[in-house]
Structure I
Amino acid sequence: MLIKSNEFADIATPTGTMRVHIFRPAAPGRYPGILMYSEIFQITGPISRTAATLAGNGFVVACPEIYHEMEPAGTVLGYDEDGADRGNAHKITKPLASYDSDARAVLDYLKTLDYCTGRLGVLGFCIGGHLAFRAAMNPDVLATCCFYATDLHKKGLGLGMNDDSLARAGDIKGELMHVWGRQDPHISLDGRNRVKSRLEEVGARYTWHEFNAQHAFMRDEGPRYDAALALQCWGLLLEVFHRRLGQGDLDVAADGTVSESRH
């Protein structure tokens, strides 16, 4: 599908105005909404291309600037030591409640858009994988895909580095998909097993995928990118989102008749 990718909205949150980048199908109609979280570097080229690909498959994608309280609107951190240091410092400076109120603000914003069906999912990478896990606790989130969710196993998110994400895993009622790299130095086997054990304990509806891959293997920039695995993962995440969220007006045939639902 052709898409629109140069749109953004500055939306209100309890901790100030937050810029949200919008990627959506150009064709008229209504499509499911995805809250998509970036890495610590905010809306970089690889994140924009990922959002554009998702939009081209029939979704309205909203990417928030997760550090809007600390950085001017439009700030992109570099994929270098300085950018990593700054992003990691922000990660543990921002209060946990602010991450949660940001998520709620984006989900509510998606519901106001006349080109969104209101059926909502969440996707995230790195810190974004952890933020996606937390956003999944909202009852209107039907499906969530978390890629190498950092710090989830060790309560490392937010001010004080003592988050309650795993403790609240039972609040997730939608379908959940986790993707991990076995060679990811940030998330050990013990850490992954800790997350999986908690999901089993609360009876979560989830799927679990581990690959021989490095951290950030989905990022199409830098030495850790694995194009073959990325393609495989695209199939996995699109299956979950299309099945759980539907396809909006992609379900409507050219003659106006409604095709068979894929929910």
Structure II
Amino acid sequence: MLEITEIFGPTIQGEGKKLGSPSIFIRFGKCNLSCKGFEVEYTTPSGEKKYSCDSYYAADSQFKEYWTKYENFEEIINEVKKFEPKNYKPDIVITGGEPLLYWRDDEFQKLLEYYINNFYNVTIETNATINIDINKEYQKKILFSMSVKLSNSAESLKKRVNPKALTNIIQNIDDKYLKFVLSKECIDTSKDEIESILKQIPHVNVYLMPMGDTIETLNLNSEAVIDFAVENGYLYSDRLHIRIWNDKRGV
């Protein structure tokens, strides 16, 4: 059973290596992290106030009743086709929640295989805490955007950083990168945290991204994160979708 919170597009990829690329997003429900430290306030269907990332409706299982359940991958492909332009193939972005929770599901693998074998560019956005089996050629052609969480997520180090899982992806996937979300307040502690993580894994490109689910909060953090990236030789990624659409969903 594949549980999806939303399929939307075509729009642009708003962050990371493929920023600006025309894309269709397939957002899966379920996550193994809660990331309360990102401080996006929301209310659950039962009326409980909580804090998480800006994809809380995909990460928090209390929203499960609003997720669409798909029995097989063809149903998802048919739904995605409703959004596809007729004159080109957009990137397919598999996101969440945490999509690698479905990695061992045969229908999930068939979905990935279909898009790779039909010459789509596929990105998986993951927190990279789950160690996966990579033994198929089509799997190696997926771009892995690994958003590894720092202490500002309020998750424990053991839960948010898995060097074995990261090393596995870096060594076996052709195209991959790390992405860290920083706020102005956590810049000082983030330097040592990032360096510690990088010492435990093979070389990989690193993008830094400002924290913020609204234009206002993004603006508060952007300049400090840019300065930190330039000072330390990291790449910078903006959050272009927030710049354009603020906190609107499904764009």
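Here, each number is a calculation from the coordinates, and none is a lab measurement. All figures in this text were calculated on a predicted structure; none of them were measured in a lab. Cβ atoms are built from the backbone, for glycine too; each structure is taken alone.
Out of I, II, which structure matches 15.0 when mean count of other Cβ atoms within 10 Å over residues 160-167 is calculated? Matching structure: I. Looking across I, II, the calculation of distance in nm of label points 7 Å out along Cα→Cβ at positions 96 and 112 that yields 2.9 traces back to I. Computing distance in nm of label points 7 Å out along Cα→Cβ at positions 32 and 168 across structures I, II gives 2.3 for structure I.
For Kirkwood radius over Cα pairs in Å, for residues 176-239 alone, find whichever of I, II sits highest and give me its label.
I
Suppose Cα Rg over 2.2 N^0.38 Å, for residues 64-199 alone works out to 1.05; of I, II, which structure was it derived from? Going label by label, the one that fits is I.
Tell me which of I, II gives 0.95 when you compute FRET efficiency 1/(1 + (r/R0)^6) of positions 48 and 120 (r between Cβ atoms, R0 = 35 Å, to 0.05). Checking each candidate, the match is I.
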